[in-house]
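Pasting the structures in now, so scroll down.
Since every read-out is calculated from the coordinates, none of them should be taken as a lab result. Predicted model, so just to flag it, every value in this text is computed and none were measured.
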Structure 1
Amino acid sequence: MLENIDFALVDWSRGQFALTAMFHWLFVPLTLGLAYIIAYMETMYFKTGDPEWKRITKFWMKLFGINFAIGVATGIILEFEFGTNWSNYSWFVGDIFGAPLAIEGIMAFFLESTFIAVMFFGWDKVSKRFHLTATWLTAIGASLSAVWILVANAWMQNPVGTFFNPETARNEMISFWDVFLSETAVNKFVHTITSGFVLAAIFVIGISSWYLIKKRELLLSKRSIVIASVFGLISSVVLIGTGDSSAKEIVKTQPMKFAAMEALYEGQTNAPLVAVGVLGSEYNNENLTPETESDFLFKIEIPSMLSWLAYGNTDSFVAGMKDLIMGNKEHGILSYAEKIRRGHKAQKALIALKEAQKSDPNGPEAEALKAKFRDKDFIDNNVQYFGYGNFYDPDPEKLEKNAFKMVPPISLTFYAFHIMVMLGGLFLLLFVVFLYLVMKDQLHNKKWILWAGVWTIPLAYIASQAGWIVAEVGRQPWVIQDLMPTMKAVTHIDVGSVLTTFILFAVTFVGLFIAEIKIMLKQIKVGPQKKEDPNNV
């Protein structure tokens, strides 16, 4: 029953985790992308022996180091929160979720932390070849770290390769490879890491543009822009491709998220894609009813494009939020009310099993109930909707209202998705323009283009944050899709404690963020080492 949930505790726990995750994600993308840019720059130094490439490498490496140190600090706090604020979640799926995080710590973090020391302090102390290897292994280690974290997150979006054990009331992994190589995991990793590559490329272009505006470090800036533009252009193409693949996967595994991304309330064939739109008041989640109709104050649509993007066929039917809530027999869509009843049935069977085990753990009643949870029909028709049972109410009217509460925040999901897509297109254009102009040796004369490069840096961070908002807010009300709602995942602690730590973290993170910006700006203004520096030889 929803009446028994302390939603203040749920909201503050969500807020604290979102605060930590979003601040952490301010640092991670730059680490992921800049590591490879640095590695390529050092490769150029290794191949040519040109000391200017070494100077360029060391400059960007300094900025990488500042960002990396602060990112590690926020990441450690994030992992602790699973135990402090989300212990029910950790208990319910810890056997699955903990595995990739453990691998990340054992393999990726050790690899990254070992070789980063050589990368920063090994200049002229180890051979050029070994130092270059350490730089590449640092970049690879950062990517490996991202792999396992994103695999864990992808499983939350699409829980595959697992089995619900009724005796422990926990989910257990039955196929590591299904979890690791699920289509969701592969798309999420490639899409996320290439978004980091794009952000890092824009970061390098923006700072190099500032140097060109100030008529400083012309060679460093032009070389950096060439590398960053090529790196960003390739990454943007991959990013768009994996974005398309991800959308097709979301249609299958998280259709409500997909509907919210396009604010599609009533499903339709030949569904148009909203290129640009402003939502009306009816799309406030509190106003959703069976009578709600599509409500845009303004929109520009591309006919049939959404059907084509979702299914590769313009005539395909794309389910809207109303279809998913109320059901659609013509298209074989089960209503949320029916899913809630089936999930409740699975939960009742679990409660009956626990009661039977108390009196006779191995008695006929307990064994019969255990067999029920091994029956494929019961699993397919009831257990897979286990999480929906938490929204059950015997009153049909309340149950219908609860079904309408299972829609993610529409406005936030819709706007975040469209901001991400539009900025992604802008970045692709930016890389093409910068690469063309720098190769023609005309860039230094185009001040407005250079200023555009500088001011695109914050836009890259906005796009990156918007992507995570789509992924995480669009999944609500689930912490694990269809298995566990967010409201059931929190630790039962005093809401005041969560509020206090939220404030403390907010102050700390804002302080760290301001410190990073100040240190970064100072290092950028100082610039790279002077050419006459003997350590630069």
Structure 2
Amino acid sequence: MMIKVFQYRLMLFLISLVYLAGLFVTLFENDSAQFAVMAMRMVQENDFLTLIKGTEEYLDKPHMHYWLAAFSYKLFGLHDWAYRIPAILATFLGAYSCYGLGKLLYRKEVGWLAALIFLSAQTIVLSGIDVRTDAVLTGFTVFALWQLATYLETRSLTAVLLGAFGAAIAFSTKGQIALLVLGLPLICHIAYKNYWGALVHWKVILAVFVFGLTISPMLYAYYQQFDLHPEKVIRGRSGRSGILFIFWEQSFERLSGEGVGKNSSDYFFFFHTFLWVFLPWTVVGLTAYGNRLKTLVKNRFSRLPGLELLTLGGITLIFIIISFAQFKLPHYLNITIPLFAILSALFLYELHEKNNQKIFRWLLGFQYFILGLVLLAIALIGWYVFPTTTGKILAGILVITGLATWYFSTKAGAYKRLVYLGVASSLLLNLMLNIHFYPQLLDYQGGSNMAKVVARKGIPVDHIYKLTDRHTWALDFYNQRPVSKVDLQELQPRDNAWLYVTEEERVNLEKKGLQWGQEFSVDQFRITRLQARFLNPDSREKVLNKMYLLHLTP
């Protein structure tokens, strides 16, 4: 029996509550807090054309993400939850677009399930908490993909114009990668369906005009900041053109690691990273990919009813290209999640239609295993990693809920059971993470916690300084003022000055004979780089550092 629309909507509503629970979590360092500060600067200085990272001109990514965050600040104020709102709205636009694209390529039931899988995939949920540019990029890219595929199928003027607009917003968010991950699936679709004639049409010319018009504010901002100022030295080079960078240089720098640096030459990085980013649907997604590839190869990629190459071809080509980048991060895979969601939804729907109980039993075994791991993780977090009273109670409730879901799902058919188990795994894990784990974890993020000390003690934020270029994004955001760097000799004569320093810097100041009065300290750990010794309460103290706020005496 198929899942009813009401049941889909209920599951989508419950997943929405997970995103809502994460809306108010403290911002993570580095990228989330950094981008939030960059958008904050726009609002405070009323300068929406210039991108600044700390004290440096910022060339790496275009403006749209920061503009959207700044607009949200204007509406709601300088809050962490306001920073996240555009990303979450873009994520739900992406989910609706998954529904629309799944319905267009196959049928409505596939679209509903694709939206559900997309929203419950671990990396997508995480992108609504640890907000970077990828949430906006993914949402508008899949929206553009849906609309442009609609144009190819129907020749709709509205669809091609909306597609051009979505592509332009995505391009204005992260540059060339948006056009790459949008163009590759579309080229596969056009080639497989022989839709080349759709490209030679006045509607496409009009769409190109809409695309150009939509990206023009971003190009103008780049032109004002960089092209008009060839004397600026950016990454060791003068004469940088912002327009040339965004149209040509950006992706080559990212692939080669030039400018942004190199962090991985492992060509299989994204293959093993996929194992967790698509949880709890990983096995379903891999099986769906293998099954569709087998079908297409068996039929020698001939055009047959019910087959398309947009999803499979797009996933394959994107994986190959990003695997050659010398700078890799897990969230680069986010853009493939809508394609995997549609492919997985189709696979499950076809299994249901064919009543293939053998494969269902095999997949159900993995889903029960994943749910079991989730319940174990929840218990460990609440009772061992951060064993607060609230954590223990929440862990108990979620584990009981998971076991009840496990029991009652056995009474449903295989299709429903598999979907229920997957959604339950995502819901339970991310509720635990958003309500308990992240808030406890962020007690070890020095900057945001020192900002609480500053607010509690009434320390003037314009009297806080640092001695190095070390970034202090969380402190900057929650103080609503970036910490200024000063030379120690320049600072000494000043009254009522506070220094924000590391343990090492504090020791060096002591050796130099510098005196201070009040001193506040907070724990510091790079929370986005978790390790076993930190998660183990018995060894946690060994990996913690301290951050200090020192009140200098005249």
Structure 3
Amino acid sequence: MQQAFSPVNPLTLPAWQSLQTQRAAMHGFSMPAAFDLDPQRFARFSLSHQGMLLDYSKNLIDVPTLDLLLQLAAQAGVPAALAAQYRGDIVNTTEQRPALHSALRRPAHGQLMLDGHDILTEVRQVHERMAELVAQVHSGQWQGFAGQGITDIVNIGIGGSFLGPQLAVEALQPFACGGLRCHFLTNIDSSEFYQISRQLNAGRTLFIVSSKSFGTLETLKNAEAARRWLLAQGCPHEQLCRHFIAVSSNVEKAVAFGITEKNILPMWDWVGGRYSLWSAIGLPIALMTGMDNFKAMLAGAHAMDLHALNAPLADNMPVIMALLGIWYANFHGAQSHAVLPYDNYLRSLPDHLQQLDMESSGKRVRHDGQPLDYSSGPVIWGNIGTNGQHAYHQLLLQGTQMVPADFIISARSLNPVADHQQWLYANCLSQSQALMQGKSLQQATEELRAAGMDEADVARLAPHKVIPGNRPSNTLVLPQLDPHHLGALIALYENRTYIQSVIWGINAFDQWGVELGKQLGERIYPLLNSDAGTAACDSSTAGLARLFRAARCSSGD
């Protein structure tokens, strides 16, 4: 393996400096006026790939701005960085690893050598084992301790071992097969275990424990709770192996837990957790939708990888989205970004993208360890439309913050009801149009006068009805939400996130901040059982620990 590329300080790039000048020149830019002046604006600022359309015409850009942003991508080495990541160079510089999640979705033929191993052969072997497990469960060949087939899958995992699989299982519900129910057990809060377990028949439940180290606190505690529950429900100890599969790189610990070695699927150091749904971590997806649909999702993601790798920068969907993110975060001061899927099946997409983007982009130093003197990742948030229109869209439209937004919708519904999809699509378009167009004081005044209000009330109310407009958004349109396009959509955001990290000069593939909380949690846990050691910690933590001990004593725990 070799070092991938030479990260740069973007502040030193000529395009960055030119963009600062361009930002000042764009101070009075009006999107509505730009549409009026250029009938071809939509055609000029939109592009498509395999049926997926990105309309980025409702952004605070013109042709010179886009040209400078494209120059920034070229000067930062984005094409070389994409090629380096794809071929397996070291892009995770702090841990000296490649980041080869793209290898998980490459076609079955071919070869990719890493440390003397053809990892594509290893990936194919895992896919074959996944297919065997899916067939065994679907056919009823896999039986629980009471000799009955499996009806419920419980995925035990957290972070990337939960968010990606949950997103895909929910998104692909119309493609479900096998008559299974899938549950996700992630929180160490025992109430979640209680609520899930009361829905289950122990003899017909299969637990998938997903943890690279097989030592992640939340996952291990929930796995132990599942084992105790099975035993309490009458499962003989020697039959526990019928109810557990593991996805882990620590085979020894998984076997010690009681999982048969042949039912332990591997994880690799070259796949980060937030990029792992394409691996055996995606077993719940394959179980719920079938292996063919899982592979179709991989194929869609691979097609997007090739697009990111090979398309010219100006025609490259993830590059354009990444550059717009840079434009707003670094030149407009935007501190958050809304992801607004107008599809109930994509309700967990914002949660998945929160981890993907914020764990990747939430860094304070560059690859060389020097502190950033510019912003990196914004806060990612959102929920499904049209629900948000009756909640936080008020802030998007009239609040003091500029929040760039991605609207995501399918042209066709998989479950058409009367004219619901037309109204859903109309709502999606109207919200992006409202953000761009707004409502002037003159328009508000005329509306109130037309409603018959007297001039005093018009003067009083009109300012409250003004909507500034000129607020940016992208619209992503899928032909329909199927496995292929879901894979492409997720891979689009993965590539976008990496491209932004390249321009910022940060490592998108480590997460040292996550580790600190784990370390401190191990130190605090003993304080909840004894006051020994509280003197060594801050008074807030000590006081809260005392409160916990007192509450337990008063409840008799």
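Numbers at a glance
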{"read-out": "Which of 1, 2, 3 leads on Kirkwood radius over Cα pairs in Å, for residues 121-160 alone, largest value", "value": "1"}
{"read-out": "helix-only ellipticity at 222 nm (-39500 (n - 2.57) for each DSSP H run of 4 or more, over all residues; to 500) derived as -23500 - corresponding label from 1, 2, 3", "value": "1"}
